[in-house]
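No lab work stands behind these numbers, since they all come straight from the coordinates. Everything numeric here is computed off the predicted structure, so don't read it as measured data. Cβ atoms are built from the backbone, for glycine too; each structure is taken alone.
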Structure 1
Amino acid sequence: MRIGDIEDVELDRLHALSLSVGWPHRAEDWQFVRESGQGLVALDEIGRVLGSAMWFAHGTDFATVGMVITSPRLQTLGAGQWLMKRVFDKVVGRDLRLNATRAARRLYLSLDFQPEKTVYQCQGIARAQTIVGPANNRGDVRRLVENDIAAVIALDATGFGVRRAALIERLFAHSAGYGLFKGDTLTAFALCRPFGRGHVVGPVVAESDADAVAVVRPHVADHSGSFLRIDTHMDQGEFAAFLSHSGMPIFDTVLTMSMGKRLADFFVVGATPPMTFALASQTLG
């Protein structure tokens, strides 16, 4: 095999690679991640795409890793490790975070990634609840507009632990969003965009389960009767129960893993900042 730049490969060939391992990404989803990060592909002697790996840098010290795929016929031949070691050459000095499928966990453990938290992939045909809880009295929920981008970037940085302005701007441009405002201050938000079989909600950042529910509920109503997905670390509490009752039970799990700083290292000890209730995606974190 030889290494190529992911930018030089046609979208239909990347789409065929993800289909070969059962991933739901459309060609449009591949284009979005290519515009958001950098990546490598493994090519055979006649130019067939047999593997991929991407990284998404935020600042000078941190990156997430994703879209690590190897053709099924190469998965036992070390192709994943071969690709990852070439990614390491591109991200020297950065703390890394990724979300590992069950099939890939042994690979990442062998590369010294450390297990962190389970991600619950919740999905299904969304249904707006006919019986809702008491009205949220912590603020007003409204659609986000362009003037809200700076506040969304700042709140995401607090919830995620790293400022990722360029990614949030790109997500904002491709998403519908709802925010919870206390006066003029944004205290929670949820973005939703087309992905895979329907739409994905994320990221979601909020101070509490109730606030997270408040900004996700309008998206459920908007897409009631169609496929909706959320990737979350939450499997208990009001937010998790809301997802299940809204037609999105747990479908699968992946494992957040890190190399370098662990998740807790990104936050001030003893502080209770807003939390990330839903990832932008398993690939982006």
Structure 2
Amino acid sequence: MPSPALVAIALAQALAAGSPGAGSPAPLLPGVIDSPDTEVRPAFSPDGRCVLWGSIGAPKTAWRILQTCRADAGWSKPAAVSFDGPDNDFDPAFSPDGRTVYFFSNRPGGQGGDDLYAVDRDPATGAFGVPRNLGPRFNTPGDEWAPAPTVDGKLIFSSDGHGGLGRQDLFEGDLAGDAPVRGLGPGVNGPLDDFDATLLADGRTLVFASGDLKAETRVALHSARRSDDGRFGPRHALAAPVNCSEAINNGPAIDPKRPEALYYSAYCPALGPGRMDIFEVPAPTP
């Protein structure tokens, strides 16, 4: 298989010629979502009206959660959500019914580091409530990232504070009850960073980022399928046109209205306008 760099060059040449190849990564709403800043991990409201995402501006600015919503005249100008504060808020994800948004934040009052939070949302008006910390069953003095609620009432997320096989590992916990969270096992987690996960529309195929996040090199999207006994694995790196960056590919997400597509974030300057952009590709076949 050709290297990600060669794939990116080939795609850039095709785009320059005005005839991108089938399945080429396409920026998500250029000028609205994709910009010269860094955009990571889109969250699509189940009714298709709004998109949330993580944004990082110039160096040393806080990480923010932005939103655009569809109106008669098109998509609204991006603006910070009402619960976005002066600290880092990032990695939004809608619950399947659209009534809750999960995210992580390092705001004061948590368990330490980056913690997972939830905020109520009125699907009719789009109004948000007051964020609440998910507590010590999910959060630790370490960092918890990228909450991903599932249709069967679980939350998949990553953490470096629950133990595990590497640095950031992927875990799963029941949103109701008091059972401890559990690691997704060696079919997903390895010795480096495993994080930013989403389930495809089949409910069994997990797409996630894996690699050396600190070194910002060769962080690639992988997939692993859940078997009938509940375990995931084995893991496989996704093939081109996904993983267009040799540095970081992360933030996979799906749109409930368009399950045939996979969205992810990457630094692929030949294809997008910013430091990292959100791209759309065909969802991998389970």
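Going by distance in nm of label points 7 Å out along Cα→Cβ at positions 30 and 158, which of structures 1, 2 comes out largest? Provide the component values of the computation, followed by the final result.
Values: 1: 3.9; 2: 2.8.
With respect to distance in nm of label points 7 Å out along Cα→Cβ at positions 30 and 158, the highest-scoring structure among 1, 2 is 1.
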Self-check item: Identity of the structure behind -1500 (criterion: helix-only ellipticity at 222 nm (-39500 (n - 2.57) for each DSSP H run of 4 or more, over all residues; to 500), calculated), options 1, 2
Solution: 2
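Upon calculation of volume of the Cα convex hull per residue in Å³, for residues 94-213 alone from the atomic coordinates, which of the structures 1, 2 produces 106?
Working: 1: 142; 2: 106.
Working through the options, I get structure 2.
Between structures 1, 2, where is distance in nm of label points 7 Å out along Cα→Cβ at positions 110 and 198 highest?
1
Consider the structures 1, 2: one of them gives 144 for volume of the Cα convex hull per residue in Å³, for residues 118-189 alone as calculated from the coordinates. Say which.
Working: 1: 144; 2: 104.
Answer for the origin of the read-out: 1.
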Quiz item: Ranked by FRET efficiency 1/(1 + (r/R0)^6) of positions 246 and 262 (r between Cβ atoms, R0 = 35 Å, to 0.05), which of 1, 2 sits at the highest value?
Solution: 2
Quiz prompt | Highest-scoring label, criterion being relative contact order in percent (Cα under 8 Å, 6 or more apart), among 1, 2 | solution = 1
Quiz item: Comparing Rg/Rh (Cα atoms, Kirkwood Rh) across structures 1, 2, which is largest?
Solution: 1
Quiz prompt | Which of 1, 2 yields 11.5 [mean count of other Cβ atoms within 10 Å over residues 174-181, calculated] | solution = 2
